[in-house]
Every structure is written in structure tokens, then in C-alpha cells.
Structure I
Amino acid sequence: MSAGGGTKAIIAALAANAAIAVAKFVAFLFTGSSSMLAESVHSVADSGNQALLLVGGRRAARDRTPAHPFGYGRERYFYAFVVAVVLFTIGAVFSLYEGYHKISHPEEITSPQWAFGVLIFAIIAETFSFRTAIVESNHVRGTQSWVSFIRRSKSPELPVVLLEDLGALLGLIFALFGVAMAVITGDGTWDGIGTLMIGVLLAIIAVILALETKSLLIGEGAGPEMEQQIRAALESAPEVTRIIHMRTLHLGPEELLVAAKIAVDHDDTAAEVARGIDEAEQRIRAQVPIARVIYLEPDLDRANGKLPAAE
């Protein structure tokens, strides 16, 4: 994922959610609808989340230091995980509580035209934000399905914005349903039901985001296709007899660490081995430009039966 694409999607979502949050709060003041209040808090939480993603991107761009010799690239994963926590604690928990309270103590919705007008405006604005996230994601998604893209993406920003925008659109539909049913039936319980639906939706999205970003935060290796490219590049180097073992680790979305033990011929001189390692590194970087940190350990090839196996 290009950093520019992710930033564009985040800014579009931030602008939409900030405007929508203000409109929803105004509608809540006129209607007293708990669905509108839940959606207002949802939009405020989303706005804060997008701000956190921007902060994470800025902090991840810092230069490496002696205390952090591999840089700060994984800060983007940390802030994406914080987004999941915020979405759950502020958005989901508040909506669930407010929905329960509204069902227990239903109230009539006043001035429903405010709620309908704001919800329609919010749906239009969220659709624009969601479309921007889809367009930017399609630039890097390739042939992957949407589920695969969200699960396998090493860049957290676009999957986070996609799920947030999808949740926002569905939440608006739930709020519209709750308010409409409350107005039609005259029973404020429906407003509480719509609020509960929003809370459950936010909780599900928050859990999905938490699980995916937790995996990135712990440390994920290169995908199968990229790992195969690295292996092919290594094995094509003349001085590399074979790969004994290899490990990869994402230090950030656009920075990959490659560590491998490679077998070399026992007749090679030290100069030939050094030259072979240099060439192997160049071949890896040519195939996988994000492989910026490479450690290759040469070892004698014992698999050919000429040398005793290592203890």
C-alpha cells in the first residue's frame, strides 16, 4: 500500500465523520433519539480513530535510533490496534448501554424530520468516504478478495478505514430503521433496538480489527508470493548452493527483514563467498524492494554428503 493512498482515504473519512458528528448531535438535541446519540458518539469515535491513524503514520516515519535500531515502522500497527480498542470501548459499549436504557425507558421521538434529514445527509457523506477507501484499496488489492485483502494486508490503514466506513453506513441504516419504526408505531422501544443493533455491529468490527492488528503487532512474515520471490532470487545467485532456512519479518508495512542461512561450496574462498552474498542481496532487493534489512549467514553445504553433518 502506498502511504499516499492510505492518507487520502483517512483524510476523506476524517472530513466526512467530523461533519457528520456535528450534524448528528444537532439532530439528537432536537429529537432526543438514542439512535442519533449512539451514531453521534460513533462518528466522534471514528473521527478520533482517523486522527490516531494519521499520528501513527507520522510517528512511524521517524528515523531509527540506537534504542530502536529497526526504526518505528510498527507504530502504525500499534495505533491501528488502539483504534480497535477505542471503537469498542467508546462506540460499542456506549451504544449497547444507551440501547438497553432506551428499551427499558422508551421515550417518544420529537421533530423526527431532523433525524431523517441528518441521516440522509450522513449516508451521502459516508458513501463518498467509503467510495474513496474502495478506490484507494483497489490500487493495491490486485486479484485478492475483499476478505483476503483485509486479512492479509500488511498496511493497516486501508482495511481499518474500509471496515469503519462499512460499519458507519450500516449503522446509519440501523439508526434510520430504529427512528422510522419508532415514528411509525409511536413506540420509542424501536429506537432502542436500533441503538442496540449499532452497538453489536461496532463490537463485531472492533473484534475483527483487534484480531487482525494484533497479528501484525506481534509480527508477521512476508506473504507466500513474496517469500517465493525472495527464495528464487537467493537461489539464482551463483555462489548459493541452496537455502538451509529462511525467516522474514515485517518491520513495518513497507519494510521487510530477511534472514537466511545459505549453503556455499566448501571450495569457495572467503572473497567469493562475500561477493556471492553481495550479489544475492542485490537480487533480493531487485525482486522485493521492501526487503531493506537483509542478513545472510553462509555455511558449508553438508547435504551433498562430502562433509559431516553439523552437530
Structure II
Amino acid sequence: MRSVLVIAFAISYISLFTLLFGTANSSVAVGSFCILLGLRFVSYGYHIAESILALAVVLGLMFLGGVVSLWANPFWSLVTNFLALAIILLLTIKEPMMGNGGIYVFSYLFISQTPVHQHALVLRGLGLIAVFLLCSHVLHQKHREKDRQLHWRDVLGEFNWRQEKSQWQMRLALGVSSALFFGEMLHLPRVVWLGYASMSVLLPVKGDRQQRAFHRVFGVLLGSLLFGIVAYFLPATHHFLLGPLAGLCIGFSATYFWNNVLNCFGALLLASSLYGLPGAIVLRIGDNLLGAGYALLFILFFECLLRQKNSTQSR
């Protein structure tokens, strides 16, 4: 019942948002929906007034990231994405295992890597203002009595290269932004899928990261093939049902592997209209293979830098 209600709310929320602010801004609808659900349960870990201000900064960075990705070269996109992601992670994550990292990085990528211009850009700004008003209300209602003694400066003051949380925050920000950079330099289509795949492996999770990358790649492989089979035999007039049905099934999924399988349906439903069904499937598999592999290499590179830095300081 909970899964059914969440899907019903998602359809209603996203439909209303796109009706008001245009289908070009559906990425803002999806990203803000994820933020809205997360804010019901997880606060930022400090005073409510400063948390609301942090929310405004986060949404502003999502808007800025989209503008930069539209007009800037890959280098300036790299700088902007790294700084934006680093600031977002510092402002929104007090307890890493509560999941804010995945929610906010996903939302930033989905919004900033779906750029719009002219009238749609104005509507995006208005839409993000509406998101701020709604999400700040939820944040205030659910968390106004929490962490009243903690402030922005306390959270930012905790940043220390010797702490594991600070290390993964910078590793995640730099890893995802550099994955996007190399994808843009190689002129890969749908480069945001590299960002999602690398983010998935770089998030602070329990267990072996190589196994997580394996589950990511093979989950995408299986999900892409299943989507191709279903879409081939299902009449095109009914393809729009695949996204909501997969979302409903995710509510019953308890494993990372099956979440990746089911997420392919929504992603490929959109991409197949742009690249065709075979092209979208090949692109989905290839981008995720590259993104997950890059994340593993980046982790090794980052850990080598940390060891070198620690050995230098110990001298």
C-alpha cells in the first residue's frame, strides 16, 4: 500500500509540476520529488533557520549548474560541478548513512545535466522557487525542534582531511565531476549516466565496492535487456506504463541489484525516444560500464593521494 501511494503521489506531483513549469523542466520535478521525500525523515543536522538557508543555496547551485553546463566549456563545467557538489555535500550531510548523499547528488545531476534556455530557463527558476517554498515548509514542520544548539559553522568546522566523512565527501564530489568531464571530453552521448554510475559506486555504503560496481553493471545489463524484450512485444501505445510499473516494483525491492534492474525501465523509456530502442540499450550499458569502472579506478587514485599526503605529514 505504501508503494502504491508513493507512486500515486509521484505521478500527481510530477504531472502538476510539468503542467505549471513545462515538460522541459521535468528533471526539476523528479529531483525535487526525491528531495521532498527525503526531507520528511532526514534533517541537515543543524538549526532550522540555517537549514532553510542551506536549502536555498542547494537549489540555487542546481540552477547554476544547469546554466554552466549549457554555455561553459568542459573545464569550467568541471570546476562548477566539483564546487557545487562539494558545497551541497557539506551542507546537507550530517550522517552519511542516512542517504542524503545519493538524493542530492542525483538531483543535482538530473537537473544540471538537463539544461534549458530562454523561456524554459525562466520557468525553471520559478519552479525552483516553488520547490524551495514547499520543501522549506516540510523541513520546518518536521525538524524545527531538532539540533537547535548546532549551527552551520559547527558542521563546516568538522571538515578535516583526516576524517573518513570529509574524505568521502571530497572523493564523491571530485569523482562524479571528473567522470562528467571525461565523458564530455570524449563527446559521449548521455554523459549524465556516467555520473550516476560513478556516484553509485562512490557513495558511502557498507560492503565491498567492487561487488557494488559488479551489481551496478550487471543490474543495468539485465534491466536493459528486459526492457528491450518487453518494449519489443508491448504495443508502443502502452510503453508509458513501464515507468510507473517499474517504480511500483522498486517499492517491493530490497536489494541494490534489483533496484538497478528496475531503474533501467524509466531511464530507457525516455532515452529510447531520443536514440531509438537498440541505441538506448547499448548506450545505457556502455555508459554504466565506463562509469562504474572509472569510479573504482578513481577510488584507487584517491586513496593513493591520501596515503602520500599522510606519509608526507608524518615526516
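Read the figures in this text as sums done on the coordinates, not as results from a lab. The shown structure was predicted, so the numbers you read here are calculated from the model rather than taken from an experiment. Cβ atoms are built from the backbone, for glycine too; each structure is taken alone.
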Quiz item: 1.18 is what came out when Rg/Rh (Cα atoms, Kirkwood Rh) was calculated for one structure; which of I, II is it?
Solution: I
Exercise. Assign the value -23000, calculated as helix-only ellipticity at 222 nm (-39500 (n - 2.57) for each DSSP H run of 4 or more, over all residues; to 500), to the correct structure from I, II.
Key: I
Quiz prompt | Computed 0.70 for FRET efficiency 1/(1 + (r/R0)^6) of positions 33 and 281 (r between Cβ atoms, R0 = 30 Å, to 0.05) - originating structure among I, II | solution = II
Quiz prompt | Kirkwood radius over Cα pairs in Å, for residues 209-288 alone derived as 13.7 - corresponding label from I, II | solution = I
Self-check item: Value 19.4, calculated as mean count of other Cβ atoms within 10 Å over residues 41-48, assigned to which of I, II
Solution: II
Quiz prompt | Test item: FRET efficiency 1/(1 + (r/R0)^6) of positions 25 and 97 (r between Cβ atoms, R0 = 30 Å, to 0.05) calculated as 0.45, pick one of I, II | solution = II
Quiz prompt | Source structure (of I, II) for Rg and Dmax of the Cα atoms in Å, for residues 17-144 alone, computed value 18.8, 62 | solution = I
